[in-house]
1. Please compute distance in nm of label points 7 Å out along Cα→Cβ at positions 22 and 86 for structures I, II and give me the label with the greatest value.
2. Using the calculated result 26 for relative contact order in percent (Cα under 8 Å, 6 or more apart), pick out the matching structure from I, II.
3. With distance in nm of label points 7 Å out along Cα→Cβ at positions 46 and 78 computed per structure, which member of I, II shows the largest figure?
4. For distance in nm of label points 7 Å out along Cα→Cβ at positions 30 and 62, the calculated result is 5.5, so let me know which of I, II that is.
5. Name the one structure among I, II that log10 I(q)/I(0) by the Debye sum over Cα atoms at q = 0.12, 0.13 Å⁻¹ of -0.37, -0.43 was derived from.
6. Given that helix-only ellipticity at 222 nm (-39500 (n - 2.57) for each DSSP H run of 4 or more, over all residues; to 500), derived from a single structure, equals -18000, which label among I, II identifies that structure?
7. Using FRET efficiency 1/(1 + (r/R0)^6) of positions 14 and 70 (r between Cβ atoms, R0 = 30 Å, to 0.05) for the comparison, can you identify which of I, II gives the largest number?
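Since every read-out is calculated from the coordinates, none of them should be taken as a lab result. Predicted model only: the values in this text are computed from it and were never measured. Cβ atoms are built from the backbone, for glycine too; each structure is taken alone.
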Structure I
Amino acid sequence: MDDWRKNPENYTADYDNLIPAVKETISEWISLRLWTGRKNGPKLSSYHLKHIMEREIGLYTTNGQFKGAMRDHCYKAFNEDDINWTFKVRLAPKLTNE
């Protein structure tokens, strides 16, 4: 099996290389859409969350960039040795302009 760590798209440091406007957009989405999860609630993966974000705001990020953003927001992954980090978070209600 290939070692996922060799794929640069999984490097959290890649988040630091994003331009400030992109980092701000990701940060805003995380702040508005993610809440700390309940004690016995489900865990959501970085891969799943990044796809939700991409659909909602139309911004592609790598899994590593998204993991870096979550770390920047002080969300702790359960196992950083996994390719897809899991977080104890839940989605906040989506805001609408209606």
Structure II
Amino acid sequence: MSELSKLLRHLGNIYLKVNMEIFILILLCISILSPVYAYAIYPIILKFLPSEKKYLNNENYAPFVSVLVRDNKDDLNTRIKLENLSKQSYPPNKYEIIIISKK
């Protein structure tokens, strides 16, 4: 019986050693292939996938914008800010200026 148990123990050690080598080989392959996939394969896949979002390049599109201006009780700086905002090329009906003052 002792010969059989020694043989089984030896076979068990060989089995664990082979499993450990396979496990290390799998980890090595994953660590090598992960950057290859991330930097080479995935961008190629993205080029061939259809883009669901179609953006229109409309130069006349201007969303409504709110501009917040803080009033620091310094009339000169607030006046300069408001003058600069009024000189911009954004459509005047597409933005509003809100002045916030601390009381």
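1. Largest value of distance in nm of label points 7 Å out along Cα→Cβ at positions 22 and 86: II.
2. This figure was derived from II.
3. If we compare distance in nm of label points 7 Å out along Cα→Cβ at positions 46 and 78 over I, II, the biggest value is for II.
4. II
5. I
6. II
7. Going through I, II one by one, FRET efficiency 1/(1 + (r/R0)^6) of positions 14 and 70 (r between Cβ atoms, R0 = 30 Å, to 0.05) is largest in I.
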